[in-house]
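Some structures to go through are shown next.
Derivation of every value follows stated rules applied to the coordinates shown; laboratory data play no part. Owing to the predicted nature of the structure, the values given are computational and were not obtained by experimental measurement. Cβ atoms are built from the backbone, for glycine too; each structure is taken alone.
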Structure 1
Amino acid sequence: MKKLWILCIVLCSGNLSMGQSLMPVRGLAIAAPDKENVDAFVKFMDEELGPRKINTLILRVDYNYSYKSHPELVDENALSKEDVAKMVVVAKKHGISLIPQINLLGHQSWHSTSEKLLEVYPEFDETPGIKLPEEYVWPNDDGLYCKSYCPLHPGVHKVVFELVDEILEVFEAEGFHAGMDEVFYIGHEDCPRCQGRDKAELFAGELTKIRNHLALSGKRLWIWGDRLLDGKTTGIGLWEASYNNTHKAIDLIPKDVMICDWHYERADPTAVYFAMKGFDVATSPWRNTELALKQKTLMEDLSANATKEMKPHYKGMVQTVWSPAASFLMRFYEPDGKDSDAACFKALFEKE
């Protein structure tokens, strides 16, 4: 009887280890909290992320930090070094890797408003002739979704890399998320530097430049993977994949880039594609709980049935949140019964 009990313990432990190994990345990607919500967010990290074994927290910082290198780019009432230190302490307590994000290349505007970089340095704009409308609508004649900076502008990287280096230091981070999703403006005909150039080569060149800068200090680049997928051939579309040929960049970039493969409408099995190309990949859902659980099952099945060459590339799940941290916490602590990113997160990562 004793031998049977020992055998049961061994088997159960083996199953637990296998389950954990199928999800080496258990992540959340969310906006860094506003200054007044730092303590509430730290409490959430301590009481919810830790017990759910979250080990990766991607924080969209952008200009919500009091940069010393470029104070002209700081948002009003931005986070201080002391605010960030509170998050660093609790992250270390629970073994959570903090990965700060600043949107690079694309997402330099939103609807009718420029983000800080182009507001302060309009000369970096890839499409200066396209003006932000007073009232934004999609679709529009200019094909405007979000502005991009020009990857070939001679001054842009000095500025953005100084921001990147500073935010990596303050978050004591080993990785940096550059966004690089939904880049519609690249190699634009109105740009004197980029016009006529191959869009895949431009995208690959910018990604590689960022990756190489990070590699100088031993940091890893994370990105969203949509621009590396062919939206037309796959039928995935122009949001979750590329319609402007940037997908060809997948064969031109370093293989050590970490891909967050987001899909919000279907459980598209594109993680296989990234893994076959030699990239580490995590699947990223949003606010459809049923779909997110399908995506999790798919990732676990891919990992469980992979060859020894492919298995290490399937890294797990990163839940995405596209609202301010405060409103996410409200949905998390005061659910209204509707499906949401908070409900999705709870279903993916149960509290132990």
Structure 2
Amino acid sequence: MGIANKIEYLPIEQLNLDPRNPRLRKEQHDLSQEALLKVMIDWGLEEIAASVVENGFWAHEALLVVREKLTPEVKQASFVVVEGNRRLAAVRLLLKARAGQTLSAKWKKLAGGLTTTAVKNLERLPTVEADERSDIDSFLGFRNVTGIKQWEPHQKAAFIAKLVDSDLSYEEVAKQIGSKAPTVRQNYIAYKLIRQLEDLEEVAVENVRNKFSVLFLSLRSSGTQEYLGIDIDAPPEKASAPLQPGFRPNAVRFARWLFGDDKHEPLFTDSRHTDSFGVILESKEARAYLERTDAPRFEVALRLSGGDLVEVIRRIERAADEIEEVLSVVQHHSEDPDLIEATKRLFTDVEALANYFPQSEMKKK
């Protein structure tokens, strides 16, 4: 068991895209190789293709492959690329365009940069074979989840889910990828939630997937957890389907507010508002406003929830912290004209603020 310690150059026609690629939706797992390629053409492959045209296919980025049956009906195992699917797809598309097959003008232009020698070199690609997919997991886990060559957040979560679903505990997965168990658990729940949202026609799942980090952050809020009925501390056997049937209408609304759809803009676009959104969901009055309004406004919902007060207090406290730091050094610059002008502005603002608080000591003076 393990990964080979040498590179083998295999004919490209012997290499297969992975039907179990974590980026694929579950209904895409049975697609043919040509159909998979059509799906992957929208995965931003042009940049990879441009690099291949300019630099060739580097041996030190060899494809990681295993021998597997593509479908249960097939008798003979084939080489399946577990790591490097986007690079394989990019090369396939380049060669198709170079051979005159109908693709976009961009692909035709990219393929035009391939010399005859370059085409010949791409007909055999560097690979490293593993005995089992599991032999690749530790390598991929560190490099692509916590290492220097990182996947997108949704891809990381898909990989984490794959490990958890292979009967590893959160703690075991965390150790394997160099993370922490709570982070692994939250990624697992967020990924499984997306898989359930795929079954809800009203949800623009691609919007959710593209902003996976926002979904991940939102799950730390008790407001989100309660609104979706999600147990953020659930063990894998319960977390594999975090959204219970009775909460599906809430999930549709939640996805529309947070990520938007073809008819609605998201409630906000700044991810820093995610915690405030959780506060909104905890408020009965604010939730009612969101649910009855076709185009609700974040500021209105936040005010109804009382969350704007929390934000005001946070800003006042931050300003006070800044002033306290300045007091330790300001005496050395009290004659500076720019500092004097800045201080005048501060005094004016503080005096205006004090007018709202007649009970304050400053106002009494």
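For this structure, a couple of remarks:
- Entry that produces -10500 once helix-only ellipticity at 222 nm (-39500 (n - 2.57) for each DSSP H run of 4 or more, over all residues; to 500) is calculated, selected from 1, 2: 1
- Of the structures 1, 2, the one that 1.0 was derived from, the read-out being distance in nm of label points 7 Å out along Cα→Cβ at positions 187 and 203: 1
- Ranking 1, 2 by mean count of other Cβ atoms within 10 Å over residues 235-242, the structure that comes out highest: 1
- Read-out P(r) over Cα pairs in 10 Å bins from 0, in percent, computed value 4, 18, 22, 20, 15, 11, 6, 2, 0, 0, structure in 1, 2: 2
- The greatest value of relative contact order in percent (Cα under 8 Å, 6 or more apart) among structures 1, 2 is that of 1.
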